[in-house]
Structure I
Amino acid sequence: MTAHRRTVGVVIAAGGRGDRAGAGDLKQFREIAGVPMLLRAIRPFAAHPRVDEIVVSLPPATVSDPPAWLKQLVGRRMKLVAGGDTRAASVARGVAVLSAECATVLVHDAARPFVSRETIDAVLEHACRGTCAIAAVPVTDTIKRTDRGGTCVVETIERAGLWRAQTPQGFPRNTLEIAYEAAGESSQAATDEAALVEAAGFTVELVTDSATNMKITTSEDFAIAEALAIQ
């Protein structure tokens, strides 16, 4: 007998202002080689045959008046939701509007426009088996800890066993909801969902990702992204 396929929902966190990216349009709407960054982040999930629903969390002011290219994507399979004051709040609001049938949740950053199908598949496979997993890459640089002023090195951190967390991150929905409830107000300080799940006592597994699944934060990152997009 074939096992029933778990319904999959994706929350794309696009609720930030992106101030470090410099002046201009909201970072998530800025184009990379002629394509809005958010659209690049959405497309791999929209094209995935196992993804049933997508929720995009946006700055509240843009939800009622999104760009035309985004508005035309909204329908049964994709919704927009007003994000909160923090990333964690934005993701929580996205999870809350997924239909009750979505037993598996992937969370992805709008600022990561180059996620591969292979990475999505690997994270999804873990989450659909009932385990939590995140895309990540091993740290290869030497890591220094500085003093409070950020000007003097006080310690060199052993990099063995250190990984840089990326997205997508995948979870059984009930696990993610338990983690949010356990964290309460402190969840607002979390920089990713895996930290909340870890704090609640759940195991998070790693899926080796590519460094090309970079996070676009600064204007310099946009220049690198342009080069990647035209390869």
Structure II
Amino acid sequence: MTAIALVSGGLDSTVAATLAHREVGLAAIVTADYGQRAARREIAAAAAVARDLGVRAHVIDLRFLATFTTTALVDRSRPLAVLDREQLDDVGGAAAASMRAVWVPNRNGVLIAAAAAVAESVGADAVVVGFNREEAATFPDNTVEFTRRASAALELSTLNHVRVEAPTASLDKIAIVRAGYAASAPMRALWSCYGDGATHCFACESCLRLERALRGAGCFERFVAEWEGDQ
């Protein structure tokens, strides 16, 4: 099997890409600009991951998505939801509201379809994505079922029957951090923040989940030191 990885530069996709590369080898890494606040940061992080793994990086222009949504992820006039750490698992309340605040219509569907086109064009069999059990509780497009159905659709829309692989989908983020360090993933390159500041804000939901995972794995200080040293 040959694969390409869809990488945002965040924890899950970086570790998923690394695991796939170690196991089967990646033909390329693909990242997307869909008008998100952190586009510049995500593209740079994905490029750093590609360099570390020794594969090519491609950027797909999907900025048309930004014209069809007012989500805070692309609309800077709307504030990002800020959660307390204890609300991260409030899947029926605060966490669900945070998800809706950053939801981009059919984002993962569009990203996977675009990445599958790249995969088919280079003869790759799979698109590797970075999903996780934790966020699947509120993001339906992070679930194993979504992966299965996306693969079923791609079986008909690609001549080489590209499938979607999610090597981290059954893991929570603490386990993903541990897997990343065990596989020597380029953790120092991560950009998980919804914003595009000088450093992670550790206030948005994505940052809070990263921080909780790093602390749970006993790696927070190591991550900060290595990340700051790489800037």
Structure III
Amino acid sequence: MKYTCIIVDDEPLAQDVLENYVNKLPSLQLVGKCSNAYEAMELLRASKAQIVFLDIQMPGISGLEFLRSLQVKPAVVFTTAHAEHAVEGFELDAMDYLLKPISFDRFTKAVNKAIHYLALEKQEEQQSIADEDDHIFVKADKKMVKINLSDVLYIEGLKDYVMIFIPGQRIITLQTMKNLEERLPSAKFIRVHRSFIIAVDKLKSISSHSVEIGAKQIPIGKNYKEEFMKVVDRQNIIK
């Protein structure tokens, strides 16, 4: 398996050294390189690279500031000539902190750390699929959170995030609506919109274009309406 990566460094020579190292490792695939944080934001958004080799001292936004600004953080390996930012870098959950000039051996160790982290993260996601029908586990706030399905009111998708609403609380987890929908029992949950999944037993009312759960009015998408109404008729949900 290849892990995608990008290089962010304002020194062309440093870029060349890192690119040479990346090309020597069959586990890595370089998908882009750039010289500042502004370009890095666009490149990361377009490529969704899994590993970022990130310089700290750059014009405009520093590497530390760039990492802080990211909502979805890849595995970051800092590459810098300055040792004084090491503690701050690790506080931002960087995989490693490489001081220039960087040896290939040291670079390889940092890559192995990043790959190990990404592999564990994927394993956690796979293990989060519940063995029981009454609950699921999702990753939120750097921990696995148990959610009782009987508590769920509705679920809302927002880009790469999913928000699970239970009474008095909203739990945000990084995954797609499709992935979460596949984990939920179809007898208890139904998708009514591209951005909404609802708990069938929490329905208060149904109109031609929306449903009501608690104080929330949730739209019914035209692509989901026919299947939703079949479920309503079949289960006689609203009596």
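Quick notes on this one:
- Source structure (of I, II, III) for Rg and Dmax of the Cα atoms in Å, computed value 22.5, 72: III
- Which of I, II, III yields 27, 27, 26 [Cα extents along the principal axes in Å, for residues 71-118 alone, calculated]: I
- With distance in nm of label points 7 Å out along Cα→Cβ at positions 31 and 111 computed over the structures I, II, III, the top value is the one for I, the highest of the group.
Just so you know, all these numbers are worked out from the coordinates, no wet-lab data involved. On a predicted model such as this, the values are computed, not experimentally measured, just so you know. Cβ atoms are built from the backbone, for glycine too; each structure is taken alone.
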